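Structures are listed in the sections that come next.
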Structure 1
Amino acid sequence: MLERETKFLKLVPMKSVLGREFLALQAERDKQKTSFESAEDKMAADTTPYRRSELALEKFLEVTLPLVMAAHMKLDESLPRLEVAQQKAQMGFEKHSIRINRRDEMIIWTRFAIERYRELLPKKSRKQLKAYHPGLWHDIGIAWKEFRQEIKRWQYGGQPYDGSQAMHTMIAFQLKCRYLGVAND
């Protein structure tokens, strides 16, 4: 597991969405591990959150690392074309410039969160997961509402910040989806 973590750290920038999700999973695992290790009576301590966080990180690496490695190989092949496209986008000419406003970013982030939800919790298993883990299902609903409120506040509020709070709530929603996805593993 440690080997896969270091490989992932080398391939993916930690400021990207995947990098942030990985760091959030790692932080949650470490937090649960220290809370378990600091328990006075280890035999009576609840290990479910620690096991769930460990499984979520392991499954994330198991699924994501091969995809990242395959994409990394394709990106290496197309690096010269990407550099040309990036230069055109940064030039500022009207015909080549790329403009994204907050509404577009909100749509992208929301669709990404929904895509992750559908990927991690397939439609055929949602009813069963909802019946067996109502607390986790409720947490997902709360996390989704927090994400929607924060992204709307960012979109319509006019604050000059970059939307990092909305990004954090989106990642928190994805973590809750991961925990529910591995609850039966």
Structure 2
Amino acid sequence: MKSWLVWGLLPLAASLVLTLLVNALMGGGAAMTDMALERRFQIILAISAGLFLIAFSLDSNWTNVQKLAKRMEHAAGLDAPGPAGKPRKRPEGRSLELVLIPHAGLVFDSILASVQALTLAGAGIAICAILAAAARLGLGYSLMLLILAASYQAFVYSRHTYYREVMETAAEGRLVYVPEEAPKK
């Protein structure tokens, strides 16, 4: 939570202040055609939305429970599941949890990488609001981008519970890969 406040909300607040400052210094909306104004905004909005979607995609890929469980089992030396009906190799003499616990660091590292990517994307989205002010789009357009950045931070905050649950499950050795069933013909 503290990290999110420092690396999420603090940069957002700083971007708001810088956006207002740049907007005041640049003189707000410049004398340009509506088409030029719209094009500039579309470019900056596309960059912001692209960052949002890339971060969302990376996060869902890097923190997918089944992918993380499969990586842990592979690192633990457990055989990947074979064809449907073929049992997986299980540890002899030790519980599955005890075999998986030492590999929980893989999960922690993946979640940390995802959080760092989310942080960079959030900073990029907030910077786009400053760019909008520098491009003389006017305060209204800059504020729309800041609203996008705030929505993004709400998304990041919503992921904390999920991350905590996945890391706790991995640390307890209960993050186990469940293969999909083969489609029935």
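Could you tell me which structure in 1, 2 was used to calculate distance in nm of label points 7 Å out along Cα→Cβ at positions 75 and 99 as 2.8? The value was obtained from structure 1. Comparing mean count of other Cβ atoms within 10 Å over residues 11-18 across structures 1, 2, the highest value is found for 2.
Looking across 1, 2, the calculation of mean count of other Cβ atoms within 10 Å over residues 107-114 that yields 17.0 traces back to 2. Quick check: -26500 is what I get for helix-only ellipticity at 222 nm (-39500 (n - 2.57) for each DSSP H run of 4 or more, over all residues; to 500), calculated from one of 1, 2. Which structure matches? Checking each candidate, the match is 1.
So relative contact order in percent (Cα under 8 Å, 6 or more apart), computed for just one structure, reads 38; which one of 1, 2 is that? The read-out was computed on structure 2. Between structures 1, 2, the greatest calculated value of Cα Rg over 2.2 N^0.38 Å is seen in 2.
Rule-based calculations on the coordinates, nothing more; no lab input. Keep in mind it's a predicted model, so treat the numbers as computed, not measured. Cβ atoms are built from the backbone, for glycine too; each structure is taken alone.
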